[in-house]
Each structure stands twice: as structure tokens, then as C-alpha cells.
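Asker: Got some structures for you, see below.
Rule-based calculations on the coordinates, nothing more; no lab input. All figures in this text were calculated on a predicted structure; none of them were measured in a lab.
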Structure I
Amino acid sequence: MEYTVNGAVQAAILSRLGADAGAVRLTVFDAVTSTNDLLREAAEQGAPEFTVMAALRQTAGKGRQGRQFYSPPSGLYLSMLLRPEMSAAETLTLTPLAAAAAAEAVEQCSGAPVQIKWVNDLLLHERKICGILAESKFSDAGTPDYVIVGIGINLVAPEGGFPPELAEIAGAVFPAGADLHAVFADCAAGLISALMREYRYLPVRHYLDAYRERLCVLNRQVTVCENGTERQALALAVDDDLRLLVRYADGSEQWRSTGEIRIRL
């Protein structure tokens, strides 16, 4: 399938990247099915690390657990290819790393403070503005051939507002009337730079402090969602591996490394 490249926005991003521009292979499209899917095709054909594909719209965006990711022409949808030398377990750190990088990028281009809801949702004024999906392919030896980190950010509210199922939880970074192409370029450049920097400093987990500072769940009541069941709990702590310690109503405690929670407001 042929996709239309948006050369003007692509050039605007590269001009904002400075020294990082030389390390990135960037393509910006007006619309694609999924930037993760498109980048996977490129990865299978040998695309180098820091290949980035971004789009102003997705027609088949993907979220966690096989869900559809709503991707109207009012957001930033960006995927970066990484080829890390690490174990399969260590690839899990790339998702919170991406959350910290995306939060920094949004704060830089908007001036608004961003919070992180464990594990990887970004919140602005208690509303979700960003989703992250990391997908990996592993070799027979169990090490990653590559990891694709996909990030979707609601830059402005879509025309007509969010659909009913998202209206109470979704938000946008910028008010209606913002210059979408300009904020797209600003945010994309900040995101690419932050991702590259945090990835280069991954061995020392440079992203951890920034992640923890923005975490909004500790000492709050949450609902733990798992396998169709829900349990009420209190979020107590996050360790260096970003496992979340929760205490259930019966007094039992559990360290959770993955999963989904809702904050009880």
C-alpha cells in the first residue's frame, strides 16, 4: 500500500532535532494503518536502529491487549525502532522509559505538568493524553532482534470531541485552534530526542527518577483489573524494576510487574 509522505512536517521535525537529526531515519505520513505495523515491515527488511515513522492519523492504531487505539487526525502517532543488546526481561524497561520521555516532551512543548499512571499512561489534568505500546521480536536464543516503541499523543481534541466511550477519560495537550502541524513538529522532535537520550543512558536507568517524580498512583486507592476481575487496593510503592506494591482490602499485599489499574478519584 502506498502512503503519502508529508515532507513539510518531516522537514520541520528534522530542523528542530539539531545534532540528533543525523542519527535518525525519519518518515512522516499523512495517514497510515499503524506506525508500529509499518515500522515492523521496515525492521524485517533490515532498517537500522532509530528508524522512526510518524503519522498525523492512523486508521488501525493498536493499543494494549489487542485493543484498538483511537487515532483521529488531531494527534501525534510515532514509532521508533530499537535494536538493543539485552535480555527479554530487560526489554520491559523500554515501556516506562518511553513514558518518561513522552512526559518530558509534552511538558517541554506545552509548559503543562504531566503525570504518569503506572505503568505507561500519561495524564494531564487527570485525563489520559498518551498511550504506549512496545512490541518485540526475539531470536531463537531469547534475545531481542528488535523492539518497536509506539507512542500516541492527543495533541488537540478531535473535531466533534472524543467518542462517548472516551469522553470521560481522554484529554488533549493543546486547546482547540492550536496549529496542529506546528505542535506536531515540536512534540515529535522533543519526543525523538528524549527517547534517544534515555535509551543511550539505559544501562544506568537514567529515566527512573523522572518516572518516579511524575508517578501519580502512590498512596491512592486503585482498582486492579486482571482476567476480567477487579479488586480494590491501595498503591504503596514502586521498586527499581517499577513493580507496583498494592495492598488489598483483606490486608494481603502483592508486587505487580504488569497489568492494568484504574485510579479511584
Structure II
Amino acid sequence: MRSGIFQSAGGGLTPEQRFDRLSAALLKTQLDLVVCPELFLSGYNVGESITELAEAFGGALTGQLTEIARHCGTAIVFGYPERDGNKIYNSAACIDSSGRLLANHRKLLLPPGFESQYFTSGGGLTLFELNGIRCSILVCYDAEFPEAVRASAEAGAQVVLVPTALVDNWGSVAYQMMPTRAFENGVWLLYANHAGQENGSCYLGASCIVAPDGSDVVRAGDGEEVIAAELDIERVTAAQVRLPYLKDLQRLRNVLASGP
């Protein structure tokens, strides 16, 4: 599955302007899947605009992305503020290349900062099949917990998709932590960040596609760009056989539970 990341410099843009940039980028390449950043639809550090642009799963703005997915023949994973009754979630959804809504993940944990002013925490893993491949979505802070990526892998995820909004003073998350998450679970990991600046936030960029052995297959710079790689799922099997962390995990749990 040829997969990519749209590292968007969308600060100060409307949703439609972001969509136009995404569509233009996708028409220049041929991807089966593209992952966009956290809160791609609205922008991340946009204050009250979060509430103004929040919409139900499958809402009008999502519908515009559905048309792009169909037109470009590309499945799209994107972050957006999801309204459900009187609650708003920091969510990420997947639309397949035919325009079908396949999955919707609500961010499990909200980090210190403004997010708790607007969002409610979600619950549970989100897994789905795309082109015969088992995928999981986690949003930003979710993937910084070993337990979340491990739970996805134990549930059969071969590819973990992580829309994020990482600023430039947290480089260790992008450069060290995410490759470790891929390595310790033997999975592909796609980490999709913003670029540029937005209302005082300076994003790191450094989006990456990491192989199951923890190596960078491709990594972005600090500007807007598309990065892409072919996801060879046989590398998942090879990594998990070579270092059977998942297989040996229950044995470790039993040893730890048995006490000294």
C-alpha cells in the first residue's frame, strides 16, 4: 500500500484553503492512503474557532474531503473537531477512496494545555481494514504512551496512523519516541505533523514514516510537503518473528505477577 503524509502549513487558512492544498498535492502523486495532521480541518491552535468549526461525524466539511478522496482515488485520514451533542472531541477519521467513512477515533487523553477547555476525552481503540491491511488510529498524545500503541498491536494492527500537532520544543517525541513505538511493536507507524506557524505555535514538522524495525523510511523537513513510502506488510511479520515482544509479553506478565 503506497502511503503518504501531507505535512500541512495551514496556519491562518480556512478549511477550504487547506482542502485545496491537499487536493493539489494528491493530484501530483499516486497514493493509496494519505494521513493529515491533528485537527487538520479546523487548525490546531485556533481558539474559539474550534467550536465554530466542530461538526458531527460525516458533516459538511467532511463531505468536501470525501469528494477529494473520490476524485484523487486516495483514502484520507484527517483530524477534526467532532461535535456530538453538547460535547466536542479531538477526533480523526478515515475516508476510503470511494468516499466511505471507515473509522472515527476520539483522542483518548488530553495533554496539559488548552485542549481540556474545548474537548472531552474519548475511549477505546479504533481499528479498521484498508486494502486488506489492519490499521489503528491514535491522535498525538495517545501515541506517546507505550500502552496505547502496544494495545493496537496486540489487537492486530499492522499500521498505526498518528495525526499530531507537535511544536518545535518536543523534537524527542518525533525523532526518538515514535521510532521506538514502531520498533517495540514491529509495526509501521505514520506520524503526521503540521508545519509552519499558527497563532504563536511553531510546529516542528518532522513527519515520518517508520518501518517495523524502527528505522525512518522517510522523514519530512520543517515546511509543507508530502512524503510517501510503500508499506510492505511482510516486514511486520519479519520484525515480530525476529523480536517476539508481543508473543513473549504474556509470559513476562505472568513472571511479574508471580512476585519475587
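Asker: Quick one: relative contact order in percent (Cα under 8 Å, 6 or more apart) came out at 16 when computed from one of I, II, so which one is it?
Answerer: Value 16 for relative contact order in percent (Cα under 8 Å, 6 or more apart) corresponds to I out of I, II.
Asker: Have a look at I, II and say which one yields 1.25 for Cα Rg over 2.2 N^0.38 Å, for residues 178-241 alone, as calculated.
Answerer: Structure II accounts for this read-out.
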